[in-house]
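There are structures below to look over.
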Structure I
Amino acid sequence: MKKGLVFSALLLLLLSGGCTNEEQPTIEKRTDFTEAPAHPDSEKRVNWMGHWLHEHDRETIVQEVAQDFELMNPDIDVNLKYPQQIMGVRSKYVAAKYIVRMIKTGNIEWDVIWLDDRIYQHVAEELDDPQWGKKHLVNFEEVDGFTQTQKPFIIKDSIYREQTGGMIVGPYIEGYYNVIYYNKDVAKQIGIKIKHAGMTYDDLLSYVVAVDQYNQEHNTNIAAFYECNDFLSSQILFQNLFKSQLSDFDKAKKEVGSDEKNAALLKTFQAFEELGKYNPLIDSHNGNVWFKTLYLPLSDKCLFFINGIWMYSHWMGIDEEKTIKMIPAELPVFQKTNYYLGGYIPTWAVMKDAPNRDEGIRLLMFWSTPLVAEKWVRYAKAPTGLVGHLSTSDTANDQFEQFQAKITEKYGGNVHYSTNAGYIFGERNRLLQNDLDKIIIQLLDSEITAQQAYDEIMEKVK
């Protein structure tokens, strides 16, 4: 394909960004990618730490944006590398340490860094500074035209700034819901039928008990839950149960401690203590690295896998046929609520002292277009915080699209997820998340009681 024709087509699509649903542009996945720079003699460049390598169509959209940006900006060469290529591993902890090293040495090797709410929190813990972003990252609210590219609730609701130290670090490309997936083949083998919606804690407990009984009767070793050592999925379950006990969306997302929250904390600890009586975690959980062990639920090693809707892209990149047996279900609750665990997160940020700061800003502004919003929803089967034609998939052809559509219809904008412990103990205690995570695993491994867990964590609350 000649560059001139591609450029004209791209320009036409970008200019059509404000059209109605009836005038949507045709979105076709491209395969004309190349590793060679489009402009090898360019004086300007942007060093971009990518994301979503080997994650099916999410990787496709990154590659398409990289090439489209170069075509639309012939003066800039894009140097796109993924964390696996830069650091040897895809790990949010390792990425955080890499960012910390750049900050401490002043050697800013990457203008655009991989940064979501979790990575931001890890960096905050490493630097012992929840506000580190204001010192080292570009505030995109100060970039001309940026706020108009994000959905209004992203700009108006302070919870999105709170994810990243009180500022907006880049476009909120990725919307997500947390999910309790189950392997339908394993469920059939055990002989249980799992609720897709309206699952209570008691329902969940009955499933965990059934797995334990099946193992004892058949001398098998099927785990109720997958778990790992670097992306704790049990804390997603913990957070949802805790917040469901509050039954008030504002209380659930507000970083203020209270007696009511303390009571909900103890109840959730007690629930996890009860789950721990049935050996629910996969035996290898202490050694499992998340990105390297995503195949385990596909291999019938466990019944449940708790994580975000992004698992569709991960599993499709591993085995498209086996992905179909993973069924998404709503997270269990203590009591019915009108809100859900999920949210919208940034994916990249620009280092304030980056040598190619302006080029980095231009790249992330390019991401913030209706065309990219359209592609994201169709490719990733996930919502987006970008202004565009769609807020959810316009068709629901499989269980993943159906789940997303139902959650969006049911809960609307009432979604929230916290990567730190502030939602329980208040803003001053955000950095207690690691302590809480350790306690959660100890409860599920039946090493401590709920009361011991409660007393231990409350001693650390400021």
Structure II
Amino acid sequence: MAAITPSTGVGYGLEISKIVDALVKSDTSAKSNQIARQSSNNSAILSGIGSLRSALTAFQDAMKKLNDKDAPSFNAFAGTSANESVVKIKTTNSAVAGTYDIRVSQLATGSKVASQQFAGGGTSAISEGELTISQNGKTYKVNVAAGSTLQSVRDQINKELSKEGITANVVNEAGGSRLVFGSTTTGKGSDISVGGIPELTIDGTQKMVGAGGGFIDALAQDAEFSVDGLKLTSSKNVVDNAVSGLSLELTGTTSPTATTGVKVSVTLDNDGLKKSVQSFVDAYNTLRKAVTALTTPTKDSSGNVTSLGPLTNDPTTRSLLSDIGKVIAEAGSGTQLNTLSQLGINTQKDGTLEFNSTKFTAALNDKKLGSEIQGLFTADGGVFDRMTKALDPYVKTGGSLDSRKTALDKVTKNLQDQQAALDRRTELLTTSLTKKYAALDTALGLMKKQGEQIVSIFDAMNAQAKKG
């Protein structure tokens, strides 16, 4: 509890509060100001480290988006389908510009088989034993314990085999329940057969008849389609090797009476490449500008420094800027295209990147470098790979930024401890000085009173003498 200092003494009338405050401030102000300055500086650096981490995270997210394997950027070609309910298309840099006529007569399907009917439904008892499920030359085993039911066997299969793409479910019909098996594996010859436990035995190549088991609608089948009249088959509905540089996803069938199939077009995508490159340049520049704002001192109109940035002269930040700058300047491993400058990307004096679209267009049209841009950015050892490795020592758990924050947090705790100690000293000193000056006030008050009494006595004596 803070000491209560009387404003004035009750004896002599000293201004005790003002005297004590002045003496306490004289004793503690230097230390108090030091703690305040250090705390303000430490808080600013902590805030700067947090802002730097946020900027780095945003840059990493931008690179991750541009490096998405499912929706690749930096692709020299763009593919379009006239009817995506029949076929979808993705292109790679090995594609060739042109158009293709795609017809799909059937999609690849997986095996769907069912056990015999169980009149007791899902709670029907299943014999103890080793259930075997065979597909494509592979056999999976499930140990069925005593007391198992149709439902518990279903649950056990899903728990143990779902990672293999095999699932089971209980389907209830009017005459009873069946254990139905399905698979994500498609293509001719991928039919499921079940054995090991008599009541669950299924020959997946035989059609289900009556209450017996077998395949439900049809055997597993390959996709059948044609490209410009050439008939092809595939065990999967995603076909990567039918046309060089194209990935076809078969999603439906074409009418057998149609005179033409679905038109698929592949064109050079210079605009898409330019947009992706610009996105990288923008993301990098946003990071550099954020770091510059954290490290640049504030100056007045005369050019005099009025305050430092929170990370001005910070060694971690200087090292970071150096490392990412090296990535931009380094050469990659491409055959014709191995530097960003070949695409019109150059570093400016302030560290940001300038993107010369005229030089970029020339690189695509005259030097035919479009097919190598993706590799320059996304290949192993490419810009994204090297940039990720450059950033990792700073952003990883326990990395430079974490260590920096930990050290700053310790400084914060130390300053808080110093302030607490100073507060205790201030309180004790205030109490001590207040007692001393209160005692002095009392003593001075007594002396004043005694002096007044003496003066009164002398005044009386003088008055008496005058009368005599």
Structure III
Amino acid sequence: MKPLITLLLLLSLQTVTAQFSWNAELNLQGMASTEEEHLPFWMNHNQRGRTEKETNFASWVSGKAYYDLGNTGRLEAGAGFLGRDASSDDFFTDELYLTYQKNWLEFTVGRKQRPEAYNGLSASNESILWSLNARPLPGLQLQTTRPVFLFKNFGFEAAWEEYLMDDDFLEKVKLHHKSFHFVYSTSNRNFTFKAGLQHFAQWGGSNDLGGEQPESLEDYIRIITGMQGGETAGAWDQQNALGNHLGGYELSAYKQFSTFELELFYQHLFEDGSGRRLGNTPDGRYGLFVTSTQKDHLVNSLMYEFYTTHHQSHTTSGPHKNDNYFNGNYGGWAYFGNVVGAPFFSLNENETRVINNKFTAHHLGISGNFSSTLGDHRYRLLLSYAQNDGTRPVRFEPKQDVFYALYDVKLLQKEVELNLQFAAEYDNYKAPVYGAGLHLVYRIE
């Protein structure tokens, strides 16, 4: 009898082990620049809020655990904590979440880092409205993990999310986000076309600019439908939509060829009725991404993006002319001092308002592999040029011309990964800034 019980226990343990897996990661990052307390642009932007321009050292540890529930789904739990030398918040939670996934549907509670797209070559990851420039927001996320095809070639992708924006400037402000995209794909899935929209709305809570804001269930219904504010709302919100709204229309086309893959995309942005009716055209993000199906070339992937935000509905007919992107009754579109959208939008010294939302930018990203006596090395090169004109009410005189560069190469990629970085920032307003850094990663799987 005892041998049978022992055998059953061993089989049960083996089953649980097969269902459970985990991994952990330790990151150490050191950086220095030629200007005190000012890292070059790409060393402190699109860093998930982990570094500031004054940061010289950052370290974070993270871990993830996975449990396979069989036919009932899959659980994932993650936690990460970060320490750094900075002017504020030198220790904070990088992520802390629990995710349940069943087939094509996923639900997450907590603060979870968003996935990196385009091999890290984009200036704004997947959206001009929501990049990797700021920390992840805590909240609830319900989304599809892939296109859901209701018919052979036609399907959709969707997300419904509720977050809390609570930082040094915003107090208990809520953020509603939803997205919906129609998807067309050929039967062999080598061509896909998507068309859809994103909608964000800040509401409730309080801030130094707008004071206390209404946040009842009725107000939430007004928020998700874009309705005017009720009797408890301010005069402006009673005449317009309650809260601070922004969003955009999105188009993308993907094609797989025999030796490479190509994606073309366009993202429009709006903050009011004029933008929703395309009165601010041609403002938005345009781009292409090309990647090789074989990953051993000197150039494996290439991305080009063009950004323009000059029009801002200044010639449109009807109401809601003269947009002022990423500025509203909740201050700038920012979280803990970092713009949530594309990092070419810049904040004032108090990190409460966007002082540059009228610009043209060209961005080029290249990645690939090369060999040396130490082995194979993956690299990433980012080159960006922007001409900044301030805001429509307050222009930059003269216009600000900036150029940003980053070269990131992996020196070691075995048990321990080691990356070397060089960066530069050129600005017609000030002297050039150069920087260098090392990033060490140790993984346990």
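Rule-based calculations on the coordinates, nothing more; no lab input. These numbers were taken from a predicted model, which means no experiment stands behind them. Cβ atoms are built from the backbone, for glycine too; each structure is taken alone.
I have -15500 for helix-only ellipticity at 222 nm (-39500 (n - 2.57) for each DSSP H run of 4 or more, over all residues; to 500), calculated from one of the structures I, II, III. Which structure is it? Write down the numbers at each step before the final one.
Values: I: -13000; II: -15500; III: -2500.
This figure was derived from II.
One of I, II, III was used to compute FRET efficiency 1/(1 + (r/R0)^6) of positions 102 and 262 (r between Cβ atoms, R0 = 30 Å, to 0.05), and the result was 0.15. Which label is that? Only one of I, II, III returns 0.15 for FRET efficiency 1/(1 + (r/R0)^6) of positions 102 and 262 (r between Cβ atoms, R0 = 30 Å, to 0.05), namely I. Which of I, II, III yields 0.65 for FRET efficiency 1/(1 + (r/R0)^6) of positions 54 and 70 (r between Cβ atoms, R0 = 25 Å, to 0.05), as computed? It must be structure I, since only it matches.
Using the calculated result 1.19 for Cα Rg over 2.2 N^0.38 Å, for residues 150-349 alone, pick out the matching structure from I, II, III.
On the way: I: 1.08; II: 1.89; III: 1.19.
Answer by label: III.
Thinking of I, II, III, which structure, once distance in nm of label points 7 Å out along Cα→Cβ at positions 134 and 326 is computed, gives back 3.9?
On the way: I: 3.9; II: 6.0; III: 1.0.
It traces back to I.
Distance in nm of label points 7 Å out along Cα→Cβ at positions 166 and 334 computed as 4.8: which structure among I, II, III? Derived from II, not from the others.
Comparing Kirkwood radius over Cα pairs in Å across structures I, II, III, the highest figure is found for II.
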